[in-house]
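Undergrad: Quick heads-up: structures coming right below.
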Structure I
């Protein structure tokens, strides 16, 4: 049965010019079990819409299950609720309900290479999965195509730029459409079929995970199918 929890914000970090990463704790967190890639519904008790109803939003858990004692989230300033969250302070109380979602790695993925496609703040879902794979010392080949507009939009940069050294089998492809150098080798274009062919070579023995806005997910999924991935090997999450 899905449970709801009253949480308290214990840490807030500015990650980019328009994103905040924050951690929450709550009574019973030691018994909160989730799978990397899942999300929760989040709301604030006194934050309501014009009709007087609480505004709830879905946010991916960015921390991995092995990071005990807290849950981490990444919020990008986009709409009314996220703007409110961006302005909160340490000590703010938030409600969460969950976990939810099937954008996860399970046992049938363990013998396959993993390909992640993330657009913008969709990287939050991937971080939980990446952190879990790192904790497990995964031996799979891992590919991450991460698209963002400018170098200043590189979310989780300080952590991600270390992954090529921590994962001997990690292939990171930042796709920076403005052409600004994000601090490591990158492609100055959006993900396209040409890039997929360049880095993946073949669709054989791979599972694909795509997360981002609706148009991003539709476009990348179409390209992956054109490349040769079967529908059952493509998993998507739209935010």
Structure II
């Protein structure tokens, strides 16, 4: 499979390493220095694109891939306000698009556990739920896309109505605390605290390999498919 890497920073290089080991070929490596080469003509040399850049550029990159007819996997977070536009474009053009706030297999298992625990705790008013996420100082968005996905799972259960990043929140709002320090790949903790005890779910990434492996699996999955997908589709195939 011929892969276009849109974003060739830490994550892009980790994806490249995994992709090459799995027998794929990297035909494009886009970074800020050669962004002008990201054109429809050049994208047509690839079978699939993997996009990991910045919130302010992700939408245009994904749109360009879909308009080119190239299946695209996107892991950039912080641009969800334009997600519906992309999904609509994908439907109109019979394109292929897969987005995940986190490609780690372990994190996607965490999502499932989070949903199940939230359902169990929905009516337990004696437990207060909160989320804490820690990432490296280079991460642009806060809270992380993973933390938002976890929050959405809890909100869907009916335990909370919304989420907030403020220290003072209403009883109906779920507090998310974001910490940026060092080179932390990513740690997420969901905890339910009562006067008597604490129940916690935690995922701690030791490096970027888990994210990169998941992104390559997603690219392999979406190749030659049409539609809008998520990591749940990849892992439940």
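Every number here is computed from the coordinates shown, using simple stated rules; none is lab data. Small disclaimer: the values here were computed from a predicted structure and weren't measured. Cβ atoms are built from the backbone, for glycine too; each structure is taken alone.
Undergrad: Could you figure out which one of I, II the value -5500 for helix-only ellipticity at 222 nm (-39500 (n - 2.57) for each DSSP H run of 4 or more, over all residues; to 500) was computed from?
TA: The structure behind it is I.
Undergrad: For the read-out Kirkwood radius over Cα pairs in Å, for residues 28-67 alone, a value of 12.0 was computed from one structure; give its label from I, II.
TA: Clearly, the read-out refers to I.
Undergrad: If relative contact order in percent (Cα under 8 Å, 6 or more apart) computes to 18, which of I, II did it come from?
TA: Comparing all candidates, it corresponds to I.
Undergrad: Who wins on distance in nm of label points 7 Å out along Cα→Cβ at positions 4 and 204 among I, II, i.e. which is largest?
TA: For this comparison of distance in nm of label points 7 Å out along Cα→Cβ at positions 4 and 204, the top structure is I.
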